[in-house]
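Structures incoming, each one as structure tokens.
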Structure P
């Protein structure tokens with residue numbers, strides 16, 4: 001007796017989630033025309049935090065690549081703004097160009113990084129970030145080890161803040177959309193199979209290195225775009241040590257694990273939580289780190305899958321579903337077996 005096999009991808013949920021996200025993005029886009037600028041200026045940080053968390057989640061949550069060196073691309077994106085801005089491009093054009101160039105640079109870097117596995121890969125990415133920082137500080141035109149400011153910049157503060165807001169929002173939209181579209185495709189299915197068992201995925205004919213390299217490049221571009229936003233909002237870089245600091249990777253890991261690794265909504269929730277904690281407690285000195293530690297401990301004990309991960313596990317609630325269902329039905333339609341694969 002033969003059977004028909006169907007793959008179901010929750011199209012209605014995806015459509016509703018996409019429609020809701022589109023309405024939210026439109027509302028956020030017109031926010032600078034309605035709300036006070038002091039409010040929208042704060043949201044710039046939230047947007048690049050969402051971008052960073054989403055990019056790290058794409059690497060670790062879906063590709064199984066635990067990186068503690070994504071600050072390498074944040075720093076390259078920030079310093080790329082200086083390079084192209086000095087050649088006559090506006091700061092915003094420079095940020096876009098720098099993100100694309102960093103994506104190209106990430107290709108040869110990936111050949112080096114992918115020679116490592118597991119914990120060695122994580123430490124290796126950190127070493128790569130430190131190496132790039134040491135290279136950057138050897139260029140006097142980039143401020144050497146003292147940092148520098150953007151030279152050609154919009155003088156009108158209102159226009160400058162509005163353009164920076166829109167750029168940060170656009171970068172966040174790019175990050176979330178790229179994750180959703182990628183993970184809803186066959187490419188996303190291959191990616192998750194690599195995360196679960198790289199050897200088995202390779203035996204099934206999946207191009208493991210190519211698939212991982214594509215994700216690595218996308219993650220690099222997203223982090224570089226966030227780095228350019230950080231640079232533009234601050235009108236420069238205080239020091240290479242700051243923009244290449246491993247603290248960025250620590251905060252990415254914190255946001256993803258608290259929100260829920262392996263979900264699209266989780267990093268957004270984690271970024272929101274970290275944004276509010278940083279806003280109200282960042283001036284509390286050591287207590288700021290204590291609060292972050294307490295939140296991490298509580299989440300680990302009571303929400304091991306992250307906040308959104310627990311919500312999804314208990315109530316099967318997903319605003320942006322990337323799971324699939326395998327439906328097996330015989331020809332007489334008298335027996336149906338339904339199995340579900342999450343993430």
Structure Q
């Protein structure tokens with residue numbers, strides 16, 4: 001265990017002399033002395049739980065905010081994006097499995113100096129590269145909770161925004177702390193219906209919906225993504241149920257990204273050898289629009305009309321996108337439609 005990356009976990013409770021419970025995410029792992037929890041980023045050391053990935057940053061890049069995807073939040077801006085190892089879900093299709101399925105305990109032993117990044121240094125890099133904000137992503141950002149708190153506070157002092165690309169499985173206390181520290185926006189994955197999420201992710205999707213709703217109530221900008229996987233979550237009734245839940249819980253103006261699946265990680269084990277056929281994507285798009293959602297987008301496709309934003313009031317094209325960027329933007333400085341004044345998004 002590399003002491004450089006160890007920090008006491010903020011939320012935990014001691015059960016007895018042998019076990020302590022992690023209260024960072026809704027798995028609420030009961031961890032024996034010397035053992036790690038499901039995500040392998042939390043260890044019980046003599047009755048206290050510690051994160052072992054604080055400042056362990058093997059992944060760093062400078063991404064357009066549209067890549068998150070966040071389409072209605074500071075369009076065209078660049079976010080310094082970082083991630084670590086481990087995950088609290090068990091998805092067989094993970095596209096970042098080289099990070100999420102790597103054991104953090106082992107990785108920390110061989111970490112190079114380039115993988116050590118303090119919150120202060122992260123913000124210095126963001127400012128030097130003229131980024132508009134930060135994004136914790138790649139693997140599940142909740143595992144960098146304690147690190148995120150410090151990053152977010154420093155970012156706010158330097159007028160930078162903060163975002164999470166997340167499965168939304170943190171506990172309510174953790175979510176409230178993130179918002180208080182300066183979390184501005186989240187793209188939350190809704191993997192499927194309750195049966196699929198329980199079977200393939202090992203999680204209760206109701207906790208994700210709860211957090212999406214709570215985050216919105218706390219003033220966080222929310223966008224939802226569903227990776228559409230043929231025969232797993234592509235059925236009409238599943239897509240419709242997700243769209244209806246977005247509409248009812250988060251509002252018709254909540255952006256919904258439906259992304260095309262490509263085989264990754266253990267997909268072949270489940271007979272998934274090809275990307276999701278395009279007709280499934282367009283069918284899901286039409287279902288979500290018919291439910292009443294105003295902003296529905298298709299992702300992991302070449303730029304299409306389903307990647308652009310149209311004003312819900314006057315129907316004019318107000319954002320024409322190219323791959324991971326903006327081609328034309330018809331918004332005023334407050335983020336309103338230039339043609340009719342309808343409020344569209346968070347904008348500088």
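If you work out distance in nm of label points 7 Å out along Cα→Cβ at positions 49 and 129 for P, Q, which one comes out largest? Spell out each step's value before the answer.
Numbers: P: 1.8; Q: 3.2.
Structure Q comes out on top.
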Output the label of whichever structure in P, Q has the greatest value of Kirkwood radius over Cα pairs in Å, for residues 161-304 alone.
-> P
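18.6 is what came out when mean count of other Cβ atoms within 10 Å over residues 33-40 was calculated for one structure; which of P, Q is it? Present the calculation step by step, with values, prior to reporting the outcome.
Working: P: 11.2; Q: 18.6.
Among P, Q, the structure yielding 18.6 for mean count of other Cβ atoms within 10 Å over residues 33-40 is Q.
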For structures P, Q, calculate Cα Rg over 2.2 N^0.38 Å and state which one comes out highest.
-> P
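For which of P, Q does relative contact order in percent (Cα under 8 Å, 6 or more apart), calculated from the coordinates, equal 13? Provide the component values of the computation, followed by the final result.
Values: P: 32; Q: 13.
The value was obtained from structure Q.
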So helix-only ellipticity at 222 nm (-39500 (n - 2.57) for each DSSP H run of 4 or more, over all residues; to 500), computed for just one structure, reads -6500; which one of P, Q is that?
-> Q
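Given structures P, Q, which gives the highest value for mean count of other Cβ atoms within 10 Å over residues 225-232?
Values: P: 29.5; Q: 20.5.
When mean count of other Cβ atoms within 10 Å over residues 225-232 is computed for each of P, Q, structure P gives the biggest number.
None of the figures in this text is laboratory data; all of them are computed from the coordinates on show. All values derive from a computational prediction rather than experimental measurement. Cβ atoms are built from the backbone, for glycine too; each structure is taken alone.
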